[in-house]
Structure P
C-alpha cells in the first residue's frame, strides 16, 4: 500500500548504509536473515523505502516524500550482494542503490566483487540504481584537483557504459571529503554526494554534497532501526556547512 506524501518540512529521511552480507562476524557484514527482518520492519512500521533518485527530487522540491522514509545504499560491490541481498530485495520489491568502485570492479581480484553481468541484472529489474564510489576506492581528499576530477569522471563514465545508467550520486570513498573535493563533485555534474556519518535528512538541513548516512553493521537489529526512526533520533537533524 502506498504511503501518502507529507509537507516537505515534515519529512525525515534516513539513508541506510550496508556493505556485505553473510560474512561471519565481520563488523561491516549483516546476516541475510537480519537484513530481511530489517526491511520488513521498515515496511511494517510505515516507513517508505525510496530510491536515491527520489531523495534527489525531494531535495530539489520537485516531489514530496512520506513523513518517514528510508534509502537503502550498499557500498563496495561485494559479491555477497548478489548472492544474499539481491534475492531478498527482489522478493520484497525494495529499491536500492549500489555504490561501486569501478577499478576494483574491473580487476575483480580474488573474485570478491560483483560482476558487471550481475550488476546489469539488478539494474535491469528497475529496483537498482548505481552510484559512483570512486574509481580506485581511495580518498579523493589526497588527490590534486586534476586527479580527483579524473577519479570522478572515470568512475561515472564506466558505470554509464556498463549499466546504461548515468549515476547522479557520488559516495565518498572511506567517507573522506572536504570543501574542495565536494565542490569538485558538484562541478563534475553529480547531483548529490554521501558521507559516512549518520543523521536524519530533512528539507534544507544539509549540503547536498555532504549528505549523511546511517551505517548498519553486524550488531544492528530491528531494535536499532526502532531507535533511528524514533522521534528522539529524527529530531537530531542538524544543519552543517560544506566540508564539515
Structure Q
C-alpha cells in the first residue's frame, strides 16, 4: 500500500475512532449512450452498489440510456448540447454571461422537458453545467424555472435562490495532462485534506463528491476506482450517499 493510500485509510480510521462517518457521493459526466466505457462504468456500479449520479447530455442522449433503470443509479441533466459558447480566451462554458440569459434559460428548460418525456421522469430536475461553469445570474433563475438542484465543482455558487447545491470536489482525470488518470498521490491527497478539514470543522460538512468521466478513463483510472470502492465500502466510517436522496431531502 502506497503512502497516499495509508494516509487516506488512517484519516478514515480517525473518523471511525471519533464515532464519525464521512459522506461520499459519485457523479460521472458526459453520458450519451451505451458505449463500451459506459457499460464498464455501469458494471462497476452494479458490482459495488455504490450510488451513481450519471450526468447525461440531452442533445446526444439515446433514449435507451434514458430508460435504463438499476438500483443505485440516478440521472442528471448535463447542460443542453455541451457546446462551448465562451468568447475566445475565456474559460469554456455552455452558458457564459455573454449569451442572452432568457434564451439560455429557455434552452435549458426545453432540454429538461425533453429528457423528462423520453425518460418517463427518470432524469432529476438537476442541472450539471458542462465544464462545471454557469453564469451566476442565470443560475439564480433555475429554481423558479422548476429546477431542484445544481451540481458543479468546488465551492457553492452564491445567490442560487432555493436551489440545492451538491458539488463534486475530487476529479480523478488530469485534463491538462493528456486526460489521463491524475495519479493516486494527487487524488487521494485532495480527498484526505478534505476529510481532515471536515473532521476539524474547517469546512462545511457537505458530502465529498468524486467526479469521473468514463469516456476518457485509462486503465489506471479504472484500477483506482475499483480499489477506492473495495476499501471504502467495507468501512463503517464511510457512507456513500445517493444524489437523488439528497435532492429529494432538500438539504446537503
Structure R
C-alpha cells in the first residue's frame, strides 16, 4: 500500500518517459535519493514543469511504496530558485557536476541531512560565482560524509605522522591518503602520485574551510587531480579530465 509523503527536494536528473512524462532522480531531505515518475511534466502549462527542474529547491508530494522502484509524484511547488546557474556556462558546469555526483554516489532511500544542507549552501555561492575551490571543497566534504575521508596527517601504510615539511610525499587515491617516502620505496602501494606538502595543506583547507571563506582561493591542479581520483576510487566514476578550467 502506498503512503503519501511530503519532502523538500532537489532534482538530480530527468529522463523522458512516454509522450509527456519524465522519470526523475530526486534527492529528498527526508528519504535521501528516490526515483519517481512525473506524469505529464512535459505538457504545456504543466504545474509540475517548473518545480521539477534542476537548480530548484522544491517541496514535492509523492506516493511512496518501499518495494516499488519508481514512486509517483502527486504535486510539487518551488521553494527557491537558484537562477544564477542559468546565466553562465561555468556556473552551470559546476552545478551539474554536483548533481551528477549525487545521482551517481547517493544510495537510494537513505537520508543524508548534512549532505542536503551542504548542497544548498554550495548552490548559494556557486550561483553567484563559479568557484573551483567551493566545487572541490564540496567533493572533499562529500567524500567524508560518505565514509571516505581523505587522510592528511598520517601515512596510510605505516600510520606514522607526516612531518610538516617532508622533501617528498606520495599520495594513494585508492587508500585516500599520503604515503611516506619509506613506505613508497618498499613498493607496497601501486598507483601513487608524487605530491608536495602544499597539496596536503590545500586538501585540509578545503576539508575544514567554510564555503564562504574559501570561495576566492586558487588551488593547484595537482590537488584537484588528487581529489578527482579519490572520488573516482570511492564511487567508481571514470576520470576523464574532470578538472574544469576557468
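Looking at structures P, Q, R, which one was mean projected area of the Cα convex hull in nm² calculated from, given that it came out as 13.4?
Numbers: P: 12.2; Q: 13.4; R: 14.7.
Label of the originating structure: Q.
Of structures P, Q, R, which gives 27 when relative contact order in percent (Cα under 8 Å, 6 or more apart) is computed from the coordinates? Going through each structure in turn, the value belongs to Q. When Rg and Dmax of the Cα atoms in Å, for residues 96-191 alone is calculated, the result is 12.9, 38; to which of the structures P, Q, R does this value belong? The read-out was computed on structure P. When distance in nm of label points 7 Å out along Cα→Cβ at positions 136 and 200 is computed for each of P, Q, R, the one that comes out at 1.7 is R.
If FRET efficiency 1/(1 + (r/R0)^6) of positions 64 and 160 (r between Cβ atoms, R0 = 30 Å, to 0.05) comes out at 0.35 when worked out from the coordinates, which of P, Q, R was used? Kindly include the intermediate steps, with their values, before the conclusion.
Working: P: 0.55; Q: 0.35; R: 0.05.
Derived from Q, not from the others.
Assign the value 3.0, calculated as distance in nm of label points 7 Å out along Cα→Cβ at positions 16 and 40, to the correct structure from P, Q, R. That value comes from structure Q.
Just so you know, all these numbers are worked out from the coordinates, no wet-lab data involved. Only a predicted model underlies this, so the values are computations on that prediction, with no experimental measurement involved. Cβ atoms are built from the backbone, for glycine too; each structure is taken alone.
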